[in-house]
Structure formats: C-alpha cells, structure tokens
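Quick heads-up: structures coming right below.
Derivation of every value follows stated rules applied to the coordinates shown; laboratory data play no part. Here the structure is a predicted model, which is why all the values come from computation and not from measurement. Cβ atoms are built from the backbone, for glycine too; each structure is taken alone.
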Structure I
Amino acid sequence: MKNITLSANESLIERAREKAKNEKTTLNNRFREWLENYASGKNRAEEYETLMSQLDYVKIDRKYSRDELNER
C-alpha cells in the first residue's frame, strides 16, 4: 500500500476524525472508501439509473391522494 500526503484545514480534519470515530471507523478508512468509489467511475446519477432499472417491474396503477400516501 502506498502512502499519500494531503493537506486540509486543521479544524476540518479534527471534525472529520471525530465523525469517523462516532461511526466506529477511522478517517483513513473513510478516505480509502471514498477513493475506491471515486476511482470506480460510478457517480450518483449512474447509481440512481441502475437502481431505477432494477425497479422497472414496479407499476403504479393510479394516482394516490396525499392522505393515502401518508397512511401508516
């Protein structure tokens, strides 16, 4: 594994470390995950399109009212 050096505002790094700690991981681990996603070339729009194509079988038979949509 190769090391790289990044620079960022100190307070930003500390907040990111604290967030990662709360998520029971490390900032380094989060960066590796981000880098993997970034390098894969997929973006959110592509992921959305993939999901929608997987849900293509779902058909809406009519328009639902606000009350019907909010029923629990």
Structure II
Amino acid sequence: MPQAGKVIITTGLILVVAGLIIYFAGNRFAWFGHLPGDIRIEKENMRLYFPITTMLILSIVASVVFWLIKKLF
C-alpha cells in the first residue's frame, strides 16, 4: 500500500496548492466559468448554467496533471 500513500499525499498537495491559488488570487480568475461556450439561460424564475468549455479545460488540465504524476511516480 505504499503506492496508495504516495497518491493520497500528492493529491493532498495538489489540493492545497490549488486552494492557496484560489484564496490569494481569486479575483484574477473571475473570468473562469464565464468562457465562450459556457451556456447560460436566465428567465424570470429560472437559471440554468452549463459550463461546457470550463469543464473541458478542467478535464484537460486534470488529465495532464495525473499523467505527470503517473510518469513521476
């Protein structure tokens, strides 16, 4: 199980770094979530938001990060 421990520690470090970035530079990422391709429907009593482009970018970034982790460990 030492391999599982490395994965948990690495994931925790990534979450801490992401949290620090969001905490200290949160205003600089206000555009994220409002990208072209994100669908927003607002009516009188209803709001729907489908962040398609944002999720694609997050998926690509996560895939690259996990690929790097796999290569390094």
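Kindly point out which one of I, II the value 1.4 was derived from, the read-out being distance in nm of label points 7 Å out along Cα→Cβ at positions 20 and 36. Intermediate values should be presented prior to the final figure.
Working: I: 1.4; II: 3.5.
Derived from I, not from the others.
Identify which of structures I, II gives the largest calculated value of distance in nm of label points 7 Å out along Cα→Cβ at positions 4 and 44.
Sorting by distance in nm of label points 7 Å out along Cα→Cβ at positions 4 and 44 in descending order puts II first.
Could you figure out which one of I, II the value 40, 20, 10 for semi-axes √(5λ) of the Cα gyration tensor in Å was computed from?
Values: I: 40, 20, 10; II: 32, 15, 12.
Considering all the candidates, the number was obtained from I.
Computing helix-only ellipticity at 222 nm (-39500 (n - 2.57) for each DSSP H run of 4 or more, over all residues; to 500) gives -18000 for which of I, II? If you can, show how the numbers build up before the last one.
Working: I: -18000; II: -21500.
Traced to structure I.
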